[in-house]
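Following are the structures in question.
Read-outs throughout are calculated quantities, based only on the coordinates presented, and are distinct from any laboratory measurement. Keep in mind the model is a prediction, meaning the values are calculated, not measured. Cβ atoms are built from the backbone, for glycine too; each structure is taken alone.
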Structure P
Amino acid sequence: MVPKHLKEKIESAPALRLDYAQFMEEVLYHPVHGYYMKDKEKVGAKGDFITSSNIHDIYGKIFAKLFIHYFHEANILPVLIEIGGGNGRFAAQLLTEVERIDPLLFDKLEYIMVETSPFHISLQRKAIPRSARVTYCRSIDEIPKEKHNGVIFSNELFDALPVHVVECVSGVIQEVFVTMDNESNLVETRIPLVNPAISDYLTFHDITLVEGQRLEVPLAMIAYAKMLSKKLEKGSIITVDYGYRFSDLVHEERKGDSLRGYFQHTMVTNPLLHPYDMDLTTHVHLDALEKVFLEQRLEHICTMRQGEFLVAAGILDYLQENQDPNPFSEKSKQNRAIRSLIMDSSWSNSFHVLVHEKNTNVWSDLLNKSTSTIIK
């Protein structure tokens, strides 16, 4: 049964249908009923999915050392902006490590959390050290202009933004919409593509779909990346997300779109199930995201699989000799976490880390050597 407010949304829409971007905006970001806005655990054992910072504190520690060095070398005010901080574990890990390693920087560091969910803000306030200077904003636009220098960090931000969906049917590109059948069940319907922004995206990236192939079109990602780029005057944008290259579209597994749901730690291939109660994500188009940042005068430093990035950042220096037979000891847990974050077969390596820099020149050198040789 379609929830009452979603049913009313569809019934009031032109032609009684929502494009997928409108559907995702409604079920994920509705201020009361949206999945991300609800007072509900979403990350961890009680939620629907996990993130890298939930594996172990080592994740935040690695980024803490990187950012400490970056702020010292880049000669900019230490402002760190995290967008969509979830339960606050990453911020807590990073800030705790910065305070331990560099208390002088910690006292100056301003951590700005961009968060729309009151529930997530409550979790973040509980997790983050009270000694940290943390400011909460509902959007990037609320950040004062003097704070537009620094580091903008996000982990699984772009994959959660609404997308349009298109499909090649009988040689014609059609857009896929969400509507209801006679029994008031959510179903898909298709019409020939008329949205010029979608057509422009396909043309600009030289994308050709074969018969039956579906593709998500991330217009919201493009718009948000442009906004971030324009806001940043000097500093860097660090993006952690999972995605693929356009060259991968020729592979059989890419013939369907990547729009998926995650419900109670189970992947759901039908995105119309569990509206308002299920996370919806898509794979990021890495080529498109890189092009946006480049067009906005940011330098592309790297796009690396997360395991490769963490190794370059010095995570192997944290591996410890461990003779402890107790698998639950802190050493054992940290060593297991490191291996899970860097092994090629690990879920962690479905993620990529993208580094873009604007008017500073630090990251290339920083990733060419282990941070353990820079900061003890």
Structure Q
Amino acid sequence: MPVSATATAPTPTVTLVSTYPPTVCGLATFTSNLAAAIAGPAADWRTAIVRVLDRAEDEVHEEVVAQWIAGDRASLVRAVAAIESSDVVVLQHEYGLFGRPDGDEVLELTGALRVPLIAVLHTVLANPTEHQCSVLDGVITAASAVVVQSEAARGRLIAAHGTDPDKVVVIPHGAVANFAGPVDRDVRRPAILTWELLGPGKRIGYGIAAVSLLQGHSPAPTYIVTGQTHPKVLATQGERYRNQLRDLGLALELGRHLQFDDSYREWESLRALVRSVDVVLLPYDSLDQVCSGVLVEALASAKPVVATRFPLAQELLSNGAGLVAPQGDVAAMAAALERILYEPGLAAQLSEAARRRASVLLWPSVGAAYRELIAVTLTARLLAPASSGRPPSSRSR
């Protein structure tokens, strides 16, 4: 879909459907940042939130106009009613976000909407199951436009789902510029950082093993693992995964060179920590990952990155902002880290490339791209023949 048009209304209202703070997850943080970015520097666009939850909570944000509780039909009806007062809905899609297998409860929402839908896809699988394919096909069919965060995701969507290429728009994840500011003086350098909501899929054990191979250097690097355990992992497994990682560090005799920080860091504290380290490590096992907020934030901090060869990493690091290693290859990860930490001049070279790459990843640019896409969507809605689809909302006539 070409992104170029003038907004059809001076102050459109955009409702975002997603998890949202105080929920602790990457998607909630993304949605909070995206809402602010769409509103723009002068807050001249209005945004509202339909918050997706597993169970009802006391609400703390006035912008949350409804809660949609998994499996609760009444809350779905209230959410749809709240959305109908807006001009467009921007839905964050992730298979595990909504109720029922593969989150197919989302189709009840998309089937009930009478306002234009923009679907933001955070997972696009290369080989989806038949049911996953059916769910995503339903979302795509209901949407006026589909946003993905990488060219790899766009290619997969077209190949695996037969989606009209003109319907798919690539808009990056978004990040806050973090090039300068105070640092965390407690960080022992050289320092390697992974920050995530912890869970087995992050394969932090590979990172620990890689760092253990560098302990013969002087000074030896410190590996900092920051982040709480993912709430869904915590609910089913407790801290088993974190404890396994601690045991691995003990077995490899890393001692003080492996540090876990399981506190919930406020945003400025986390940004200071990222500024304080020498390299960011993403040891993921997935071959499907086509988005990563952590990778984008690392580049927006001008930090060299070592990542496994997941699709987004290969795409964003192609300008020389980092080094990639095969999934699960501890020796290759260690070699990449060793080069960045100890090869003269390489870290500065990668840092400059990361800064250049970040120019199109910052939230002001991302917000402008979403506003432009929304304007195109609303214009197309107004110009479409009355018989071509659902009737326009009263606000868009």
Structure R
Amino acid sequence: MSKPEHSKRLSSKKRPSWTKNQIDEIKSDVRKDLAKEDCEVRRLKAIHEHLLSLESDNTSEGQLKRLVYVMSSLVHHEKYGGLEPSQVNRLAEIAHVILRVRGIEPIKSTLSFLYGDLHLVLSQIRRKEGEHWLATWEQQLAHFLSKRSPSGGEGFQALAMGNRALRLGHISLALEQYENAEKSSLPSVSFEKARMGRIKALRISGLIDDSERLAEGTAREVINLTEGTIRELEWEAFCRGIQRGESPGSMVQSVKKNERHYLGSYLLEANLWARCFENKCWLNFLPTMRTLSRDKELSIQDSGSLYHVIRQLELFEDNDTPFAVRLQKLGALLSRTNKFLRIDLEVLFWAATAKLLARENVTGLSGLVLREYQALSMRLSWGKSDDVLGLGKELSTKKA
């Protein structure tokens, strides 16, 4: 083969053969097809049957359909699970191969958003796996590889980066990204998420007054806030109150059945706050995890690792189990705190566990856990405070 002919074939092979409209049409067809399945298991099975049938279809349309089904499988897994880690990696590899074969270049191509879509869903999957550094890396890859047409737009990318930075404890970067997101043309729901991220970041870094001013300004100035945002603003006020030295009474009252915060996420967090106090009466006002698991409307067991972690804290207080066994199980629990979806729950968990061990007069272990809480506090507050939750004397490692 002569060099000019070889070069001609390469350039032809690298020319993108899809249009944005064609991609949208295929996505729409696939959504309609999968909507026929009446449950998650059947939907995933249908996706994989389509993938199998498209394996040998090397036409432009066939490869586009295969790419869309690959993405559908990853999105489905992010929401409902069902794939093994090796399957996730294999699907990501298939997507990359298809994009390269079709000549779609990252960064430069008008279709580079396809790389962004792929790495964004991988970021979400890694986040749910508790791989927060990898989740952040994938999010940044999504932004970089889709630079010409970033997935979701620049505002959405800033919001996603703010969330990832906050989970890693990079407060200043999180605040910067949330502000960038707010200044962009985000939909109102995403704007509220960015604003709430900034309010929370300020609070857990110890800047309670700044957090309060921003929260009050949001309630006063932002029109038509969603019910979820209003509820979250109220919750943040409870948290700030505790950090300023108030009792958790208002918070505990708000999570009673038929009250505004009787939701799984708030019940779990309230349980951790109550565990940080010497007076166990606050904990006695809250239902146990076993009781909550019977309420099918709450779906408390779907709340991820936090439900199981708090259930283990409850079991630690069960005197029917040998104390050495309980301590060993608690240690295994502590090694997985970095898997929590939110860093404010991680720092709260360290505080609650330090208090639990102090009550049992396990001074050495309690002091070790307390120092982990203090170290994380220093990270979150730029080295200004070793007690960002303001729990002070409540976290004494000596038995009262």
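Between P, Q, R, which one scores greatest on mean count of other Cβ atoms within 10 Å over residues 32-39? All intermediate terms of the calculation are to be shown ahead of the outcome.
Values: P: 16.4; Q: 20.2; R: 11.2.
Top value of mean count of other Cβ atoms within 10 Å over residues 32-39, among P, Q, R, belongs to structure Q.
Assign the value -21500, calculated as helix-only ellipticity at 222 nm (-39500 (n - 2.57) for each DSSP H run of 4 or more, over all residues; to 500), to the correct structure from P, Q, R. Walk me through the numbers before you get to the answer.
Working: P: -9500; Q: -12000; R: -21500.
Traced to structure R.
Work out the source of 23.4 here, i.e. which of P, Q, R gives that when mean count of other Cβ atoms within 10 Å over residues 200-207 is computed. List each step's numbers first, then the result.
Values: P: 13.1; Q: 20.5; R: 23.4.
Attributed to the structure labelled R.
Quick one: distance in nm of label points 7 Å out along Cα→Cβ at positions 24 and 312 came out at 2.1 when computed from one of P, Q, R, so which one is it? Working shown, then result.
Details: P: 2.7; Q: 2.1; R: 4.8.
Matching structure: Q.
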